[in-house]
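Coordinate-derived values only; no laboratory data. Just so it is clear, the model here is predicted, and its values are computed rather than measured. Cβ atoms are built from the backbone, for glycine too; each structure is taken alone.
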Structure P
Amino acid sequence: MQTQIKPIAIKLPEQDRERLKKIGEAKKRSVHWLAKEAITQFIEREEAAERFRQETLAAWEEYRQTGISVPNDDIMAWLDSWETDDEQKAPL
């Protein structure tokens with residue numbers, strides 16, 4: 001199945017459009033390509049931030065319900081073991 005592509009109009013100040021044009025010339029890319037790439041990266045970054053927020057809220061709710069947590073000293077010992085001959089498994 002092919003993804004349906006629909007155009008979108010974006011109004012930019014002339015100064016920003018000129019900046020994009022210069023970047024496009026340097027990278028041998030069109031202003032359209034740069035704008036599309038920037039929007040795609042923004043969407044991916046915002047989706048990742050929202051996933052992290054939701055995971056954090058879920059973890060907080062689980063802690064509120066169970067009271068189970070990992071002590072900071074255990075986490076620090078685990079982190080200190082990274083890249084050593086005695087690397088430990090993550091504490092649970």
Structure Q
Amino acid sequence: MIEITNAKQRKLFESVQVLDDCGCWVWQGQVANSGYGKTRVVDENNEIKVLSAQKASYIAFVGALPDKYLVKQSCGKRLCINPEHLTLVEV
């Protein structure tokens with residue numbers, strides 16, 4: 001299990017349902033028309049931005065997202081934000 005160590009991680013984790021059978025963290029917050037989760041975050045300039053839930057999870061648990069990359073779920077579930085299931089895909 002991933003360790004929850006800061007407020008951003010805690011906020012995201014409070015908005016998921018953990019599925020024991022596959023380890024997915026299923027997003028329970030807002031969902032975009034695309035079927036992916038979305039959430040509001042405060043960036044480094046204290047501005048509020050809307051990000052996909054998987055991108056917010058990647059940033060909170062792994063680190064900065066490199067330019068020209070998207071975050072995708074290796075498990076194939078659009079609402080999963082488990083950092084262990086997130087991979088980078090070059091665009």
Structure R
Amino acid sequence: MQEQEFARQLAAEGFDDILTKSLPAAPELAAHSHAFAVKALVLDGEITLGVAGQRTTYRTGEVFTMAPGCEHTECCGPQGVRYVLGRRHV
């Protein structure tokens with residue numbers, strides 16, 4: 001799926017804050033949460049999310065979601081990551 005098409009899909013699903021982010025390779029961030037729902041499409045690179053003791057790596061073309069308040073860790077791959085994401089504030 002292309003970036004613009006995914007952004008349109010996010011808007012149709014009620015995500016009110018849509019942006020593209022790039023993060024460099026980095027060690028794992030400590031467990032934290034956000035007060036909003038997230039849905040994101042990885043455009044380049046990879047990101048590993050740890051939720052409830054399960055670590056999952058998302059690569060180019062894959063989508064991840066997270067509910068508001070979901071405690072998680074995150075770690076960007078060796079090339080970093082670029083993704084388009086939507087935030088739905090509750």
Worksheet item: From which structure (P, Q, R) was relative contact order in percent (Cα under 8 Å, 6 or more apart) calculated, if the value obtained is 12?
Response: P
Worksheet item: A value of 5.6 was derived for distance in nm of label points 7 Å out along Cα→Cβ at positions 28 and 68; which structure in P, Q, R was it taken from?
Response: P
Worksheet entry | Top of P, Q, R by distance in nm of label points 7 Å out along Cα→Cβ at positions 4 and 60, largest first | P
